[in-house]
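No lab work stands behind these numbers, since they all come straight from the coordinates. What you are looking at is a predicted structure, and each value in this text was computed from that prediction instead of being measured. Cβ atoms are built from the backbone, for glycine too; each structure is taken alone.
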Structure 1
């Protein structure tokens, strides 16, 4: 029995990039804050590009606490959605030419989200990476860490619990 020929890497990358773009474009607040996502395989890193509008205390200056919390929560929700879609993306069940915010499942809903502000966020780009602690059919638990210049020096971290969207019927 002959093994199926693997898809070209360009096709796989196109499918992954289209799915991620559709996820991010579905939330206007992500564009308002200037959050982008860097993808390396199945690993996502959220990037909060610096902008003067993100400063909460101009005397320090420091990133606004609400911006920091929104950045961490966004990283967690997109990571959960990405993990939720990963099997469909890899299997080819998602067509990169027809993917849009309307064809994707709903985003997870936040049950609770606790942020630890470890130090002031400086006026520069910030990065965050989320780790899924538990993901079931209905519930997920996520931990997020944010840093700026040095990955070992976090300026904030958060833990959140989310209600996962129901799986859509393939029919």
Structure 2
């Protein structure tokens, strides 16, 4: 049986690794021109489904989003609000962890509904907010709903073998 200290250490290590993965995947998407803007497919967003298995993923993806935004020269509004949208999505995923397909909805919705306001007011993008809700939502569907579900299915198989 693990001690309380061992459990805390494991939790912190898991959160740190997830945060680092989030940053690396955001950098990769940024290199491809997909991490920011009206059309964005952040590969790192697929990690928002990890709370299905690991509660440590909630602070992990939130801190990862914060660090990724800081390191990719995001505007202050995005540095503040982006991680909040990610946190809301991760908490929703955790709440729906027993229903994997439904667990994809919170990160998709939180980003599709919040990030367009960041794009409009932080980056002064002139597209209509409703249009950006669609484009950000489609990007989230691709990164969370498609890539994330593939990632979760692969993770399930891997975890069952452990």
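Details
- Test item: helix-only ellipticity at 222 nm (-39500 (n - 2.57) for each DSSP H run of 4 or more, over all residues; to 500) calculated as -10000, pick one of 1, 2: 1
- Across the set 1, 2, mean count of other Cβ atoms within 10 Å over residues 49-56 reaches its highest value in structure 2.
- Comparing distance in nm of label points 7 Å out along Cα→Cβ at positions 9 and 65 across structures 1, 2, the highest figure is found for 1.
- P(r) over Cα pairs in 5 Å bins from 0, in percent derived as 2, 10, 18, 24, 21, 12, 7, 4, 2, 1, 0, 0 - corresponding label from 1, 2: 2
- Answer label among 1, 2 for the case where distance in nm of label points 7 Å out along Cα→Cβ at positions 121 and 137, calculated from the coordinates, equals 3.7: 1
- Per distance in nm of label points 7 Å out along Cα→Cβ at positions 89 and 145, the highest-valued of structures 1, 2: 1
- Structure responsible for 33, 47, 19, 1, with P(r) over Cα pairs in 10 Å bins from 0, in percent, for residues 17-56 alone calculated and labels 1, 2 on offer: 2
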